Structure P
Amino acid sequence: MEIVRYADRPDLLERRRDALNLFPEYMNHNAVGWKYWGRLYEDFPELQLALVEDGDLLGEVHALTLPLADDELPHGWDDAFERGMEAGGGNVGSLLAISVTSTARGRGAPAALIGAVREVARAHGLDTVIAPVRPTWKDRYPLIPIERYMTWRREDGTHFDPWLRTHERVGGAIVAAAPESMRIEAPVADWEEWTGMRLPEDGTYVVPGMLAPLAVRHGVGTHVEPNVWVRHSL
């Protein structure tokens, strides 16, 4: 497996959506993401990386830099993305998304992608790298507040959540909850298409795959996704 920059392999960009569209569809309709995603490749080319093997696209990581003071953290994913894009960079690196195909799992691919971002951060003299982590198993416990979920541990002391466990294994430290990390708001008709569920009246709905419930009010559905802030020291 080899890690390359998308800037150096534009052919991979044309294939990434089909190969690595691993997140729920509704996450592609976040307002901040819609506004800024395309600019990532132009504004922060050194932090848009792909994992390839024998010509196959197996994974990717997207990140940027943003200005933060001391131990300050953004409010969440939306805030980190917007701050970095509007400021044009800064002293801290922030992961935005990591995707890995099933064929690359169990081979150290996520750790390699995190490590690649850390190496770029070191080379550019950044202070640290942070990540608004989307816990893998939080969708199984959508009614549990993220502040409690982030404290769960297994009997051996490692983290209960596989993705948080991976971050800790490569040196990351859990530092804070981000209960309102990413906001997605859309008409109910869109949510019904994305989720495959009927949403016949106002209320709070538990949707398979969501880390927190979906709130429907006056024909509009709002999902506020919680994340966990992890800091990777350089």
Structure Q
Amino acid sequence: MLKNIRKYYSPNFDSLKRTKNKIKFIIIHYTGMKSENDAIKRLTEIQSEVSSHYLIKYNGQILQLVPDLYVAWHAGKSKWGKNKLLNKSSIGIEISNPGHMFSYPKFKTKQIKSLVNLLKKLKTKYKINPKNILSHSDIAPDRKKDPGEHFPWKMLSKKKLSIWHNLEKKNILKMRNIFCDKKDVSKFLKNLTKIGYPKSKKLTLVKAFQMRFRPELVNGKIDKECLEISKSIEKI
């Protein structure tokens, strides 16, 4: 059992309890607010109509805002594969970070350590497939950028808490900025659909993919590197 979880309940959740087998996804967010206290207030005041199951503070402490078996209001209009409106089938984790609107610093080491421990617990308890540990920008690319390009998806994949491609960096770097023709663009977009991404505006969809799987260069342009990464991910 995690020792640094503090119960700090939000009133913003569905009153109908769900069963454990309904939980299929974990969605990662950042708070996107300058002040941590303001973020906590927003997630726990009834007027805001938003919440998450957990919030990880800058000091690494975890607040449980909504019990796991109740539906929190964190994903909004969302889709992944054939699954729509992911609130009902997911657990939401917010991480304190001001986000892209406010300089977007890197996540604290203490936060990531707490997140890893929390993900291990939730993954085991609810039998979550690592493929279903997702970012808010994955499931709602036209609306959201969080948790963004500073989030350590590759590191999590090494702990079997997410997925990552199996390509050698030196090989795919040679393909960077070699842009795709129409045929390859079509292949890339089809791969994203197979992975689970919803139909979205092309620019925001490409950026969402890059933030997740090619975070060192997020430019919204489809090059051969992106294509090869999409092929690798689609096969997982």
**Item:** Label whose coordinates, when mean count of other Cβ atoms within 10 Å over residues 177-184 is calculated, return 20.4 (choices P, Q)
**Value:** P
**Prompt:** Which structure, out of P, Q, was distance in nm of label points 7 Å out along Cα→Cβ at positions 9 and 121 derived from, given a value of 1.8?
**Reply:** Q
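A value of -8000 was computed for helix-only ellipticity at 222 nm (-39500 (n - 2.57) for each DSSP H run of 4 or more, over all residues; to 500); which of P, Q is the source structure? Before the final figure, lay out the partial values.
Working: P: -8000; Q: -10000.
It was calculated from structure P.
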**Item:** Structure (P, Q) behind the derived value 14.1 of mean count of other Cβ atoms within 10 Å over residues 65-72
**Value:** P
**Prompt:** One of P, Q was used to calculate mean count of other Cβ atoms within 10 Å over residues 57-64, giving 17.6; which?
**Reply:** Q
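Of the structures labelled P, Q, which one yields 0.95 when FRET efficiency 1/(1 + (r/R0)^6) of positions 17 and 185 (r between Cβ atoms, R0 = 41 Å, to 0.05) is computed from its coordinates?
P
No value in this document is a laboratory result; all are computed from the given coordinates. Only a predicted model underlies this, so the values are computations on that prediction, with no experimental measurement involved. Cβ atoms are built from the backbone, for glycine too; each structure is taken alone.
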